Structure P
Amino acid sequence: MFAYLKGVFESRTLDYIVVDVNGIGYKIFMSENSMKRIGELGSIIKVHTYVKVREDDISIYGFASNEELRMFELLVSVSGIGAKSAIVILSNIEPSAFAAAVISDNVGALKKLPGIGAKSAQRIILELKDKLKTIDVEDDSSEELKAVINQNQNIEELISALQVLGYTKKEVEKIIPKLDNKDDNLENLIKKALLLLSK
């Protein structure tokens, strides 16, 4: 319906904010993480949005970043996870940590999230990895990138993790040379890559 809303940050409650766009107040449900980042009351803010339409309800979900929106879209695509559950999950884990957990099969990290048991955690990993297998099937990586991957196995996992968050392989490959490839912490690499991709 629309990709984002830009307007005056009018008010906030525990689970939603109100944004005034040309005299119309939009009620936008958000995670705690997005609420902390979105800006100050009275300021002009831009909120990435996801609109859920049902017979008896139209709800708008908002996000401070594209990565969080992509993570939300991935979560609601997993069987058994609804929009409200996805918002709770987003309030308790950063996109970088979520992507790292999916790629490294870290069921333990996902089990710590509210409302996620062992079976749900395994289903999230399985379904999202299946989606990943359909992306960029051909291995057309440059020789230079293959050399970097050989030096640090985390680079290959980084590419997969960023694809989980909706980036294409080509977008990711462009920023790989700008990263400190000696960093052996996958989550740190993802955070650094997300900063570069947002520029």
Structure Q
Amino acid sequence: MVIRRSFGFCASHIVRNCTSRRCAGSLHGHNYKVEIFVSADSFDSAGMVLDFGIFKNQIADFIDGFDHAHHFWDKESLDFTEFVAKHSARYVKLSLNPSAENYALLILFYVDKIFQAMEFGNSEGNIWVESVRVHETDHGYAEAFKQDLSNPNFMKYIHLDCVWFSDEIRSEWKNPLMLEDLKKYHQNPLKKPFKNLIPPHQIKIQC
């Protein structure tokens, strides 16, 4: 069983080293569409794979962090990165080139890590991210799959420190220390930092 939850963000970037001169040498922007596909091996108490409301917390904040921001590779010149930080309150520094393919992998990786650090409370089954699809335009998309997370050729630059959000972005999150909490959990996975409320069960189900 698979469910899909979509998100969107608007952002600017430069994709260095690509064959298109416009993309490789000029600031430009896109209206991105992100689709997250999630599977489970059983339903929760409401007959769902996962309540869509759960996506409104850490995952929504993480993806919204990319919105209305300039994204840049940390290999850019110091002059350029200082200019961005001086003139844009919202910016995102990445340890990878901001291509649609890398966005798909990065978001897949973080959503997977967020789910691992999440405490569920409605008898959910085993939950995993099947894939993440990122549309940069209406004409095509990049899609990263769960098995890609174990491919070293794709994962060279994907890790829990591969993205850094500006102070302005993090100040708007429900928990500005969300990524620090996520990293601490995966360094020492004893207590899950992200908790979901236990819903009231109006109908008792006899198994």
Structure R
Amino acid sequence: MNQRSLPVLVAVAACLTLTGPPVTAHAAVPAAACIGGATETKGFSAVDDGEIRWTDNTAYDDARSYAISAWQYSGSKIKIVADGALTSNDLEFKDANLGTKDTDPLGRYERHGGIGATDYLVFNKQKLGSASKNRRRYVALHELGHALGLCHKADTVVSLMWKNAPDPGYEITWIPDVDKANYKKLWG
């Protein structure tokens, strides 16, 4: 391309932009199916009366606070707030030794259910002790997704809720649109 072609191309691009179809917002991303025949249900969540009241017994405060903040995005319905003296605890963030084998989890959500029962978001301190900040945040986001009732998704969609964690350095540290769509389908 010679130097005279560039201004002509810029002018043509400007005309196409000004005379082209109106710019519209991207189409909404549809909710994704659960894998393995699972379903997303309100009953398999830590949500009680439109909120999750949490307590903290973890060394990974940055990951916990990051995940709570991220799941409180504009449009989210479920409030995630610290437990108080006059409220019932729905979810406790805690650390445990869950193993070091490749098949051992980075973390897990333990549903205990029942009136007044506390569910647990457990960080595997054997695997997360030397993990990056983004790895810890990913685990907190994923497990809090389970506490909100979300299930595992196929790795063919961009989701926090993949059954297997991505390799280190490729963690998702935001709430992808598909997860927001599944959240909205479940909670409105």
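Quick note: the coordinates plus some simple rules give every number you see, no bench work behind them. Since we're looking at a predicted model, the values are computed, not measured. Cβ atoms are built from the backbone, for glycine too; each structure is taken alone.
Comparing distance in nm of label points 7 Å out along Cα→Cβ at positions 43 and 59 across structures P, Q, R, the highest figure comes from R.
For mean count of other Cβ atoms within 10 Å over residues 67-74, the calculated result is 19.0, so let me know which of P, Q, R that is. Only structure Q yields this read-out.
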